[in-house]
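FYI, it's all coordinate maths here, none of it is from the lab. Every value quoted in this text rests on a predicted model; they were computed, and no experiment measured them. Cβ atoms are built from the backbone, for glycine too; each structure is taken alone.
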Structure P
Amino acid sequence: MPLSAFTIGYGGRKPDDFTKLLTDNGVKTLVDVRLRPDRASMGVYAKAADATKGIAGLLAKAEVGYVSLPELGNLFLDYDDWPERYERFLALAAPVLFDRLEGIAGPVCLMCAEKRLCECHRRHVAAHLEKTKGWTFTHIE
């Protein structure tokens, strides 16, 4: 089923500004596509063991759901050719990787650390979902 969705990066954003962008766009569930959500440089954006703290707690206060999908994280960030490697990874593994997106309350927003879409792997996730599933994305920058 085609879905209208969003992407966002939290880098350089104040928590209140971040949640306002989500709620202003009607986002119901934030889908965290970071490989290591527990290692955010700003603790408020880290995935904490206690769901009332960190990113889940921040989003709960704004009535936005939180789902972490580290399997969509960028395994190839340390490579100069990471975009090409990540594209190949998605092409090979997409059916297995994207099955957890089924049934998540939308509109959803894919989130990573990079504020600018052009520097982040989430653009590849979005492009793949557009091409294979018919989703449409608005990139919140």
Structure Q
Amino acid sequence: MFGVEKRFRFLEHMSDAYVEAYGETLEEAFENAALALFEVMVDTSSVEPKDPDEVVEEAEDEQALLYCWLEAWLVNFEVKNRVYSRFRVEEISKSNGVYRIRGVGWGEEFVPEKHRPKVGVKAVTYHMMEILREGNRYVLRFLLDL
């Protein structure tokens, strides 16, 4: 693993959150992308990874899979009022032209006084999305509409 400071970084963008997430494996990069999503919204160091939630998504390609993965966690925030600070991707697979991801996030109910909200994320977008293999690591770039 690259260490906490190298899981992701925020790139310059005029109005939205442009994220670059890293991983030695595609699974680790997806985990770090989800963590970055929540770091945009709250101080993830204040989120206790108590209760697990599972996400299973399918898509036609890796970019659509990243979109679905992040969107599922954003929906959990909006609908279930949950925030997360730890993620594990159990599986990313491809079968019959369909990509599938199965993973778990650990977190708790969102309490504004405890989790110190930052900015609201309206949506995950495909704009500027990239999934790259750079040497011995994966690099994911994506834009969050604020």
Structure R
Amino acid sequence: MGNKNRLDILLVEDEDYDIDLTQRAIYKSDVESKLFVVRDGEEALDFLYQREGFEDVPKPDLILLDLNLPKIGGHEVLETVKEDEELKSIPVIVLTVSERDEDIVKAYDSGASSYVHKPVNPAEFRKVIETVQEYWKISNLPPEN
């Protein structure tokens, strides 16, 4: 994975508004993070397999995954990640507008770490992103000597 002091996040999102909100939330957070953005499921898999222009990117520490994506859907991306020995340890948080029970069940059955409904309110959305970052910071602190 990337720099242990930095959280490398792969955001898989096709909506400019949600990308902008996520970027702003990460910028305002006190957790050192680097956000990589891809806009469809095909690009997500290219990024994760370091191909098609993504040869020099780090393996992300966390994936924020929308379900409603062009080319390859979020469920298929999630299944591919969790079936791959090299990728399956990466936590995947499904961050989507869908509140359909079947989407929630399918995401957890496929190995999602969390399923979060995207808040419409920008302040609530920022709080979700900050909470994710804070959780990562707490769970990845180095042991004390």
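Structures P, Q, R were shown, and relative contact order in percent (Cα under 8 Å, 6 or more apart) at 44 was computed from P. One of P, Q, R was used to compute distance in nm of label points 7 Å out along Cα→Cβ at positions 104 and 120, and the result was 1.3. Which label is that? That value comes from structure P.
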